[in-house]
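Readers should treat all values here as calculations from the given coordinates under stated rules, not as data from a laboratory. Since the structure is predicted, the reported quantities are computational estimates derived from the model, not experimental observations. Cβ atoms are built from the backbone, for glycine too; each structure is taken alone.
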Structure P
Amino acid sequence: MAVRRALLAIVIAATLGAAQRPISIVINGDTLALEPPPRFIHGVLFVPVRRTIEALGLTFAREGPQITVQVGSKAVSLTMGSKLAEVDGNRVALESPPLEIKDVLYVPVRFFTDALGAQASFDRRANALSIVAQLVGRSANGLVTVRGGYERFGTVAAVDVLSDPPTVTLSDNGSVKVIKVASNAAIDVTDVTVNVTSPGELADIRPGDFARIEMRKDGRVERIVDEYGSRSGRIVAIASSEFVLADGQVIAPDRTTEIALNGKAASLYQLRPGDAVTIRYNVETNEVREILASRAVATTTGAPAQPLAVASVESDATHPLRPGETIHVVARGTPGGSAIFDIGSDVANQAMHEQSAGLYSGSYTIPRGANFSDAPLIVRLQAAGGEVEAAAAQGISASSVPPGISDVAPRAGTTVNTNRPAVYATFVSDAVPVRSSSALLWINGRDVTSECVRSATFIQYLPSYSYPDGPVHVTVRVADEAGNTTTKSWDFTIRSH
């Protein structure tokens, strides 16, 4: 895999003792009633295979010790007693062979992550296993029937916003389809890594992303969902064909990966430890499609006929920015030159004007869709045949995406048997971190924030008094450092008797 996910540490021995209720399983956001439920055996989480396979929309077949599953055009098989699964003839190692317990066939959860290309996570507090599968259950020709219409899916090969009408070209299993896009088509852009969806425009759809296009029977496009994965961090080590981020993730670009360093096309060999990078990858193939790297610089190039220098670079960005806000940049340097500024790899060649001798200024308004963290602000000054670059002391951050509110407890629609239920929600941020002081929580309309434990990743409420039996309404609100706000509400029921 180009992006190696650290398979969530499901080998948590402590969970064996902590699980006081059956493990629930959530498939693509929908809770699946499994009887019997998943179970830990010798530190490995096993899942009942037939019900789970069928819930993912796949066909399951067993003949003697051989089990086969068809995933689009791929054939997946495993054998009783063997730790090896096969995907189109390629072997995938599992932690344990399949097990049969009381006539129920179980497989390790890794079968779904590695062999089927799904993503899995286990929440110890909620005692719940979540499986997300982007492509399972879909046909090999990139077309399925949905809600009286059709859905095409595949990797975006091209986007033409200038044609009339505009078009999106999808590639799937070697077939290419050019689709005309209606002017009123809804467009959603989803970063599946943080599970955040934002309304977008056709220009926000990027070649290399995975897209689902919903059409009526007459072929008119009603909705496009563009999906991609992202990862950000700093490089700590580089090898010949890959590099390692500070969190341990190994990133391996290929020949098709676009790499930019401080806004200019670059190669893997030009990257260095310490560079800040944002990676965008295809959620279908896990291929790394784009690497945007930034590096603070203060170097001089060329041989100017007279001394050339930038003495200082400053901005008025005292906090992370959001769409509509404007950053003003001021640089002092050699007079009589021509200056521009960049913000990392995201904003390039912004014009600056010489307001007075040696004082250059410019501005940039953050557009919708901007997402970057601690990107260096770089000014380039040209004069007398030479060029000099200098960076501001502080990087610039901006976000268009509000933080996500992911795991909550008690979950929506559930019934708990205690009058003092622990209530919590976890947060997932994009380019800009959550502001912990912004997290607020209401229970049945009452603000209980002062009684909560808050951080940049969660809010937790442990009641000091008992609530009566009946429905409980919870609302959580949180904002990131740029001021983007998210609110989520849900209900659960107390039934103590």
Structure Q
Amino acid sequence: MADLLLGLDIGTSGVKVGLASAGGQLLGLGRARHPNDSPHPDWVQCPPERWRAGVVAGIQQACAEAGVQPADVSAVGISVLFPCITPLDKQARPLYPALLYSDRRSTAQVDAIERLLPRDRYQDIIGNVLTPGTCAVTSIAWLRDEQPDIAARTHCFAPANTAISAWLTGEFAADPAMVALSGLVDIHDPWRWNEGLCETLGIDVQRLPRIAAAHEIVGTVTRAAADATGLKPGTPVACGTGDVPASAFACGAVDSSAVVYVAGSTDCVAVPVAQPTPDRRWVNCAYIPKDAWLPIGTTTSSGVSVEWFLRELLGQSGSDGIQAMTALAESAEPGSGRLLYLPYLQGERTPLWDPQARGSFFGLSTATTRADLARAVFEGTAFGLRMVIDSIEQVAGTAVSEIRAVGGGTKNALWNQIKADVLQRPLAVLEFQETSSLGAALLAGLGAGLYPSFEAAAAVAWAGNHARLVEPSAANAPRYNELFGLFQQLYPATRPIAHALSRRTADAP
């Protein structure tokens, strides 16, 4: 039988499992949704058992769709949400729920780090902004400080790909993309934990995973994992990487000529470059080839804002809810009656880096309609995206000619058009959307030696994709340019109030 590559994609709100051929063709796809938990304000966590149950269900669905058995799979690759941290014991059993990237419980640990190392000096070392959750060391430190019994029993503080690969193989490894966002390495050397930095911050380097290339085969499926998943014992498993690098890989992005935009629960923009960027508005993430970088600009609550609007203001969910919200938004004029929406429901990352930022509608009047509210959410998330895109040419060092757009958020034609109009740039919306799953599968193929190079594997993926160009409307440009200028002023004007409200929320019982 021809080589069958399995890509496990662990996302914020669900698991996707793609079965692909070595030629990059998706043969079968399985899906399983899961909730996250917020037991306290600013907490966002998920038991990894939900990820694992999703993997098991997804493998069965994908293989059934392809007409094969899980035991026919040749190799497994992994793509995950990141950064997040799960404490695992020696048997790779989770000891506590995973703390997700949007979890902000570790603000006290941020303050403690700043007392040990001046913020500017520390950020110069790690090449990224010190912020709770997104800088994984803060979550590790919170577990150490607030869950000492669990921390004492922890064998490995595991990123999500480690949690999955260790479950499958018994081996604990993480790739440089995860490591670069840990806050525990020199940004110019994400292949080695900085032992001096770990010692200063009180993190036991022996409880961190070994560092392996994203495509390195770190182990093989154990008998126990085979019994759980149906995979054959001994099936090779690649280390895996974050969902954004995996998507960029499957979008054929090998250099700065290709900008990749992933529209999901969060919005992520990434561009391959040769060196880490000094622009602190962006996250320095290591890419799949050694000595390659993938700076990422991320807004925290794009798709989350839409889900919130559906749930809380329309009392709906799923595709029916999206259709209802879109129909409302289409009936409103561009500009939503001069209503602005700040999409900061979970704080904000690029470019603000403020975990205490809060969302709001501004400009409400008795003339405001539900249609205005719906459209304002779509437009506000597009304004947030523009704040990221406007700085990308400085990061890439070249003019941006094309934005390759993928992800669940690109399935909405109205939202795509609003984004193109706000950005005043065309969006190349890819027809094949499951790039994280395909990227994970390609990692497995690369590790198994099916491709001679990263570039060759990326070319295989890109050759099978096509894009539909969404051109911006010149007629809407003046209105959106004016509103974008006001949008940029709104956060600085309301920041002190948002911080005061955030502190009150955090103090509430």
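Which of P, Q yields 16 for relative contact order in percent (Cα under 8 Å, 6 or more apart), as computed?
On the way: P: 9; Q: 16.
It must be structure Q, since only it matches.
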Inset, instruction - Compute FRET efficiency 1/(1 + (r/R0)^6) of positions 222 and 478 (r between Cβ atoms, R0 = 41 Å, to 0.05) for each of P, Q and report the one that scores greatest. - result: P
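If log10 I(q)/I(0) by the Debye sum over Cα atoms at q = 0.13, 0.14, 0.21 Å⁻¹, for residues 78-197 alone comes out at -0.77, -0.86, -1.29 when worked out from the coordinates, which of P, Q was used? The partial results should precede the final answer.
On the way: P: -0.77, -0.86, -1.29; Q: -0.47, -0.55, -1.23.
It was calculated from structure P.
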Legend entry - Winner on mean count of other Cβ atoms within 10 Å over residues 86-93 once structures P, Q are ranked, highest first: Q
Inset, instruction - Assign the value -500, calculated as helix-only ellipticity at 222 nm (-39500 (n - 2.57) for each DSSP H run of 4 or more, over all residues; to 500), to the correct structure from P, Q. - result: P
Legend entry - Label whose coordinates, when distance in nm of label points 7 Å out along Cα→Cβ at positions 230 and 382 is calculated, return 3.2 (choices P, Q): P
Inset, instruction - Figure out for me which of the structures P, Q the number 27.8 belongs to, where mean count of other Cβ atoms within 10 Å over residues 374-381 was derived from the coordinates. - result: Q
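Assuming 12, 38, 32, 15, 3, 0 is P(r) over Cα pairs in 10 Å bins from 0, in percent, for residues 254-397 alone as calculated from a single structure, say which of P, Q it is.
Working: P: 12, 38, 32, 15, 3, 0; Q: 12, 37, 29, 17, 5, 0.
Computing P(r) over Cα pairs in 10 Å bins from 0, in percent, for residues 254-397 alone on every structure in P, Q gives 12, 38, 32, 15, 3, 0 only for P.
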Inset, instruction - Assign the value 25.7, calculated as Kirkwood radius over Cα pairs in Å, to the correct structure from P, Q. - result: P
Inset, instruction - Figure out for me which of the structures P, Q the number 29.1 belongs to, where mean count of other Cβ atoms within 10 Å over residues 246-253 was derived from the coordinates. - result: Q
